[in-house]
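Next up: some structures, all given as structure tokens.
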Structure P
Amino acid sequence: MRVYVPLTLPGLAEVHAAGELGPAPLRAYAVTPGLRDWYASDDIEELEYAALGRAAAASLRMLAEDAGAPRRRVVVAVDVDDKAAGAVPGADGDGPGQVALPAAVRLSVAAAVHVDADDAEEAVAAAAAALGKADAGDEDAQSVVDAAEEHELLWFGVQEIPGLLK
């Protein structure tokens, strides 16, 4: 099963230095029954993309909490045994697709790292600032958050992480 772990660039630097994603339990997103119901598709590629999007949204929330982090969403994709990703009770109420990994995962087994391009920073910064108002129902703020989601995350190999951290 592929899981998507939300991070920030400082979080990615910590993970890179430690050589593993952790500590456990590790929050991630995956194609779960709740995500399938929410997204209403049987196409596995679309469902995987939706799980990646949920992790990108979680990364945005992390950015909203860390004013010092560069305004770029980060998601690490990792393949784990199906039994390794446990459902999070009540998580689908907070967002479909959330799972927990009971143990740290070696970074070397990650399939990819997804990061915003430099040109997304302004939109991501605005979205992180607007998130609280969007959560409270402000439609204008929600439009700002939605604008950040229009930026596609770029794909990088694990070996490219040092370049991302410069």
Structure Q
Amino acid sequence: MVWKPHVTVAAVVQRDGKFLLVEEETEAGLAFNQPAGHLEEGESLIDAVAREALEETAYHFKPTHLVGVYNWTHPTKEDTTYLRFAFAGELRGYEAGRQLDDGIVAARWLTLAEVRATQEKHRSPLILRCIEDFIAGKSCPLDLLVHFD
């Protein structure tokens, strides 16, 4: 078997002192995550994060910069490693009534204190780490990423 990481994208969005998360159904019960998901074949990372944010929250997300790249191995699934590209950006509209992805209960706006208080319900430790890196001002320009068609 050939080892391959799961390439994922995540949107870090702050508005009015709150962060946009999704509450979703998982094998372990309800959990919080950033709007996030897997890169699809032929898709750029920037297109992927905009698509995932829309599918999971009904918000149109425009990434403005890369917050960080994170390599994390799931503790109970040692053969599952995630390579996450986290983007910060702006919301550019909302599609009221849009059906969200299967498993998504709702989009939720949480303060930093609420994000910290719900850590036991986070899908991974990357959620808080991405927010803390965003708050710390970590930022790389999008032109760092090159997508060849």
Structure R
Amino acid sequence: MKIIKKILVVLLVVFIIMQFFGPDRNEGKLSTVDAFIAETNPPSKVQNILETTCFDCHSDFTRYPWYDKITPVNYWLAEHIEDGKKHFNASAWSDYDLKKKEHKIHELVEEVEEKKMPLESYTYTHGDANLTDEQIAAVVAWGKQVRAKYQEQLKAQ
């Protein structure tokens, strides 16, 4: 029994020390998505959905929840954000060529339509990210319209 107490004390000390360390935070400005918003021109309803549901993991600006201060949760969130930005980063929209933009919008539509995005783990703690069928339809319709515009531009090249 004594050994278990010692192990628990050591684990507690390690946990406390870990709290002084953490990953880099994704604390850019929401204005980094301005080029994306200007170019894709989402209706205000869709723009609101993007801001509350997508940009935390898919831009250079994240609204962090209170539990992000807890290690190792903050490392899990940082990895999640890094992975999200790797797949689609609205803040890097200006850096994408036309073909990549068309492809990213296609993926966005597909993921939302198939209810793969937003991730279930995200919606657990962000209730406003639980999209209704009406919201999904609005995002999908907007995305298809944007994609068609990019496809036309690609054909014209």
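Could you tell me which structure in P, Q, R was used to calculate helix-only ellipticity at 222 nm (-39500 (n - 2.57) for each DSSP H run of 4 or more, over all residues; to 500) as -13000? Answer by label: P.
For semi-axes √(5λ) of the Cα gyration tensor in Å, for residues 76-131 alone, the calculated result is 23, 16, 14, so let me know which of P, Q, R that is. Comparing all candidates, it corresponds to Q.
Computed from the coordinates by the stated procedures, all read-outs in this text should not be read as laboratory data. Worth saying up front: this structure is predicted, and the values here are computed from it rather than measured.
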